[in-house]
Structure I
Amino acid sequence: MNDPVGKYTESINNGTSSAASNPHVAIARIPKGALVVAILAGSLFASFLSPQLSFWGRGLRLSLPLFFLLLAAVAHLKPQNAGAKLRKFVVPTVLGLAYVSYGVMQNLLDPRPTIFHNMTITTLVCMMVWVGIVLLRSLVPASLELVRWGTLVTLSISLGIGIPLLVQEPGVARLTMGNPLAAHYTSIYFPKGVAHYGWYTPVAFAWPVIANWLYVKPRKRLAKIIGWSLLLILSIAVFLSTFSMAAILMLISILLWLSSMIVAGRGCLIRWLAAIVLFAAVMGMSTLYKFSLSFDATSFASAKLTRIIEKSFTEGLLDADETGRTWMFVDSMPTFLKNPIFGAWGFDSQYYVGGHSSWADTLALQGIFGSLLLLGFLSPSWRRKRPFSVSDGIAGGTWAWLLLIVGGILNPTFNSAIGLLLLWLFDEGGIWLEQRADIAPNSSHPPSYWGT
């Protein structure tokens with residue numbers, strides 16, 4: 001039987017289709033079967049990205065049916081050479097399953113519902129996202145650009161409608177977490193587009209990879225304007241959320257992206273424009289800072305950062321951190337040193353874990369063994385042959401993964417389904433690199449380290 005989806009997929013992977021270099025052609029010519037996959041994948045991802053759908057779906061009640069429908073749709077298409085295309089994803093997938101299984105075993109030895117949810121269930125959810133993106137990008141790449149646009153639109157609208165409330169009631173997002181009435185406030189504010197830091201922080205460290213995609217992929221000017229406008233909405237929501245770490249990561253993301261554009265942007269005009277914007281941002285930092293202090297929606301985060309910087313010189317960084325996360329990291333280390341191989345969870349009766357650091361929490365709870373399993377699952381996406389290639393769409397992913405890794409010191413970034421979804425979906429480097437038709441040996445892109 002003829003397999004139009006499989007043949008179309010082969011043509012994209014082999015670089016023989018004009019859609020390989022023009023995503024608009026790919027969307028226009030997308031087969032019906034691939035369109036169904038795009039709708040199901042987009043709906044699945046929206047169930048994680050949208051606070052409204054996440055609240056309505058009550059956890060996995062919406063996501064799980066969509067996941068199995070996606071599996072059935074992909075299986076029905078019977079794409080050609082599926083085994084060969086999926087072979088390179090076997091090792092990280094097996095390591096991820098081993099990590100989840102280790103957490104299940106630890107919970108059987110020492111039931112800890114909160115730890116089990118934060119360390120194991122969240123990783124299992126991330127694996128569901130991973131499998132969905134692997135199937136999408138490997139077997140039905142004709143639907144990839146459509147899903148990317150749907151993801152950006154869903155996330156921007158879902159968080160964008162909460163911006164007026166963030167302006168009117170500064171700090172309202174903090175009510176949805178860390179207090180006895182968090183569930184009550186969640187039921188009020190999630191439908192209105194206001195979420196907790198688990199939404200704003202991933203958007204901040206994923207900003208460069210989305211920006212790189214918008215810079216490379218959309219060919220039409222109107223598409224670029226719409227895409228950058230949606231990203232601007234997300235940026236505003238992050239800065240107004242009053243979460244200091246999210247604001248810092250967002251600011252660093254923008255500065256890193258502008259620096260990449262200065263070095264590796266296409267043409268002198270783009271590079272000079274990026275340089276001017278970066279220079280204006282640096283020179284106007286003091287003005288922006290004063291403005292942020294006078295604006296209620298940003299004064300909390302700005303004043304907090306000011307106190308941290310001032311106290312770090314007088315009291316030291318550990319005591320300057322008002323959130324206590326640096327002390328949590330330090331205090332978690334004795335737990336790791338006491339149980340370095342397999343961790344304290346399930347093997348020790350009493351231990352302390354801060355709960356706010358991917359690095360410290362994983363080492364303390366699951367030791368070197370569990371940490372290696374988790375890193376084995378994530379690290380294939382970190383591989384870079386040309387890490388700062390802007391024209392190939394790789395530089396944004398490089399910066400985003402670095403921010404996720406560094407941000408994991410004081411944030412649980414390794415288990416963020418939203419953050420990992422955005423990076424796996426929009427990144428063009430790492431384990432996805434060899435699937436790119438536009439960087440094949442016959443590519444017109446020069447083989448420069450910087451991709452210029």
Structure II
Amino acid sequence: MSVLTIQIKRISAFIYVLIFLLGFNVLFNLMFQWYGISLIVRVYLFVFCFYLIYNYAAFETERLRVLYSRRFGDISDFVIFFEMGIVPFLIIYGVTGVFTFIDYLRLPHWPWNPFLSLLNGRYSNLVIYSLLLFLILKLKKGPGVKIAIFIGVSVAYYFVDKILYTIFFSSPGIGVVKVLKLVLLISLLFFEFMIQRSRLFLVLMATVLSITLVITAISANYLVFRYSGIASFQKKESGLVLLRFGFEFPYNDLKTIVTRTGDMVLFSELLDHAAADRYRLNYSDREWEELFLSGDVELADTVAGQIEDRELEISFEKIVNYAYESSLVPEEKIERASNIIALAARHAAGKRDYLQEKIPGANRNFKLWGIAVLGMTKEPGAIPFLMEYLTDIDSGLVDASYESLRTITGSDPAQVLNMSKNDPEVISKFKQFYLRNRRGS
């Protein structure tokens with residue numbers, strides 16, 4: 001009787017429950033969009049996997065080693081490693097894969113969405129945590145100590161993994177991190193079951209296997225990217241994965257997807273990768289303008305920063321109109337969009353009246369934005385208009401206009417005179433500056 005057969009008999013009740021839950025999850029996801037059932041199944045999946053690992057870890061490996069050495073001779077340790085160190089994790093990954101395909105039934109782009117998610121590590125941490133549990137259960141320590149070690153190691157792994165992926169975001173370092181992580185975990189498994197083999201030999205085996213797995217994942221993503229339609233979901237997702245590994249060739253196709261589909265989420269991700277890679281996104285002036293005008297304020301502010309860096313020309317009226325429309329959506333917070341403010345100020349020369357005519361009848365958000373733009377222009381001609389808001393009943397507008405006046409004049413009379421920002425003497429100081437520096441306004 002094989003080890004697998006014995007383990008299946010031990011956990012048969014858990015298997016039946018898992019099959020029932022997965023089947024119920026299929027029916028539920030086909031009819032409803034609620035995530036609750038999937039969450040229950042996912043929690044049970046953790047319980048199932050950890051119980052499976054517990055049973056494998058409790059198996060008497062020494063007795064198995066004696067039995068298999070008679071039966072298989074010199075390759076007995078490889079057979080033991082396969083049955084004890086590979087099979088349980090293949091089961092875990094297989095069950096995780098089935099769950100992922102079922103879980104994604106309620107989401108768009110099935111089956112590419114679950115396939116690419118699995119290919120690129122979705123739920124892979126369940127396999128890794130199971131492996132850590134297996135190794136810790138093999139320690140000759142009490143249950144309480146093992147639990148504490150497992151929790152500590154799992155938490156440490158989670159945070160170290162997050163930090164490394166942040167440090168090596170969008171670089172070949174991601175591939176190196178994945179290889180080193182696999183080498184460490186696979187080597188520990190080898191050490192557990194192949195005690196008679198040279199440790200150097202086992203590490204080399206683990207390295208070759210790890211590199212093969214990582215290259216396979218990269219190659220699969222490349223094939224999906226290479227042979228998928230230009231605007232397809234799988235083209236976009238596989239391209240982003242390749243960018244994370246530090247490849248630059250997907251940029252051109254991904255840029256095309258953005259201009260064809262207006263996918264602002266993808267564009268935002270491209271900007272993040274381009275910044276990390278120091279890659280210059282070469283859109284035409286017209287395309288930059290379209291991207292600026294077609295997204296929400298957060299994205300438009302990012303695009304405005306890109307336009308500023310490239311010193312591209314864009315219509316001042318279009319910037320002002322975009323800000324006006326965006327101000328009608330309070331949660332957009334156009335007044336905080338520093339890059340849009342700077343972009344508008346750079347294009348305001350000779351066109352300031354267009355903005356000043358719009359501000360009085362606009363809402364508070366647009367007023368704050370417009371006042372900030374006038375300050376950034378540093379044009380003395382804007383001082384009389386800004387002074388009007390120093391006496392407004394809205395303290396926010398008073399503060400904003402004072403900051404703009406301070407930017408234009410380079411002085412801070414309220415601080416110097418120790419007076420309020422709307423004190424007549426403070427206003428007089430700004431007026432005197434204007435009279436000295438006006439140039440036809």
Structure III
Amino acid sequence: MFAFADFVLLALFAAAALDLALALRAAAPGPGRARRALAWLWDTEHYLYGNWGGETRAAAGGWLFVAGLVLYEVNVALCNSLLRVDRPWVQDILGAALEALSFACLAAKLLLGTRYTWRGMGCAGCLYFIARWVYFNSQNIWWIGIVLAVLAAKDAPLRRAFRAYAAAGAAMMVLVAALQAAGIITAQYVGPLAGETRPGFGYGHPNTFGGLAFGVVLAWLLSRSAAPRRADIALTAAAGVFLLVGPQSSSPALSLLVLAVLLALCRARPAAAQQLRAAPAVLLAPAAITGLSFLLPLRLVKVGPWWDDMAPAWLARLDSLLSGRLTMTWTAFRVLPVKIAGQVLPDYPALDNSYVYAVYQFGPVAAALLLALVAAALWGYARRGQAVCVCCLLAGLVYAFMEMQIFHLTSAPTALLLAGAVYLLPPERWPDPGSDSV
């Protein structure tokens with residue numbers, strides 16, 4: 001994957017060089033020829049590697065994007081299940097093939113299936129350069145996967161993509177659960193406490209199943225994002241209750257229940273939903289949750305020999321409800337260094353809070369850029385009055401407070417909503433998840 005990340009970067013540089021040569025050749029001769037060529041490249045959307053193919057390239061790019069998402073979802077939802085324990089070839093051979101095909105489809109969409117201005121591609125290219133640098137340091141393959149998908153999401157048919165994503169994810173989850181019920185998957189989850197068992201439905205840890213379910217529900221809601229519907233609110237609440245009482249996966253369960261409440265409020269008060277565009281609380285949500293993620297652990301005081309002997313009492317109770325996540329962050333503050341472009345993290349302390357995790361795993365530069373992009377996405381979709389998109393982004397922020405799986409595309413389809421901000425597009429040009437128009 002390191003060679004692949006380099007290939008994408010070099011391909012973008014090569015496309016820019018060819019763009020310049022073609023624009024100079026097409027510009028009218030005479031004084032200011034280079035200036036006119038650069039102005040055209042800066043402001044006019046055009047395909048990379050020449051403007052051949054017309055709308056056929058855009059249509060093919062849309063299908064490549066859908067195929068890439070589906071292959072990615074099948075790879076994670078099937079090949080990363082416990083089936084890999086009983087059938088190692090599922091991950092070693094099938095998983096590797098699906099991953100390669102998925103990344104190839106997304107790269108082809110990025111390089112050949114989308115029109116760009118140099119202004120937008122320059123910004124996206126700089127962000128990709130930083131992301132590649134972070135990937136080399138952190139060696140987190142989920143990171144480069146989600147970055148590539150966001151870059152490829154410009155002008156993609158998001159409704160078709162989200163529905164295919166949700167259908168593929170749900171089908172694979174049902175298949176894996178059926179394989180476990182049939183005895184083909186024999187491995188079981190055993191918790192850290194003696195005798196603890198929680199149903200993982202073929203995925204081992206229940207939070208893996210919960211993260212996949214969270215992503216499927218978000219993708220389905222986003223594909224129907226015109227307005228909150230009663231059936232979708234009921235589905236979201238039911239999924240949250242099931243995750244809470246079934247696999248007892250509390251993080252995605254609570255996030256889905258919060259999402260159901262937000263959607264219900266938007267449906268009950270349409271005027272309030274329209275006022276989201278002027279609500280500073282919505283736009284400040286990323287910074288507020290980040291502040292809580294860092295400030296709450298700073299209040300902890302060690303008062304005993306055990307790792308969770310903390311004070312004050314109210315904060316210790318909150319830490320217990322969060323399964324020790326505040327204590328893990330408190331420990332990270334004392335044992336982990338912060339590196340500007342990220343690092344490979346040790347197994348201990350295990351950081352489940354994505355805001356803290358991002359600073360240590362990806363570095364403060366990438367973490368700050370991510371927060372800025374999420375805040376921009378909230379602002380843009382609130383300005384457009386798309387309440388479902390705003391609610392799904394807020395639910396993702398809540399989930400990120402308790403899990404780091406938000407950096408997995410299979411748990412964070414909302415990441416694709418960042419594409420408009422990445423390319424410096426005006427909000428009216430941002431991808432609409434409720435439409436296939438590009």
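For the reader, a short list of remarks on this structure follows.
- Calculating mean projected area of the Cα convex hull in nm², for residues 144-311 alone for structures I, II, III picks out III as the one with the greatest value.
- Here distance in nm of label points 7 Å out along Cα→Cβ at positions 88 and 376 is compared for structures I, II, III. The highest value is that of II.
- Among candidates I, II, III, the computation of Cα extents along the principal axes in Å that gave 66, 56, 43 used structure I.
Bear in mind that the values in this text are calculations on the coordinates, not laboratory data. In this text the structure is predicted, and so the values were computed from the model without any measurement. Cβ atoms are built from the backbone, for glycine too; each structure is taken alone.
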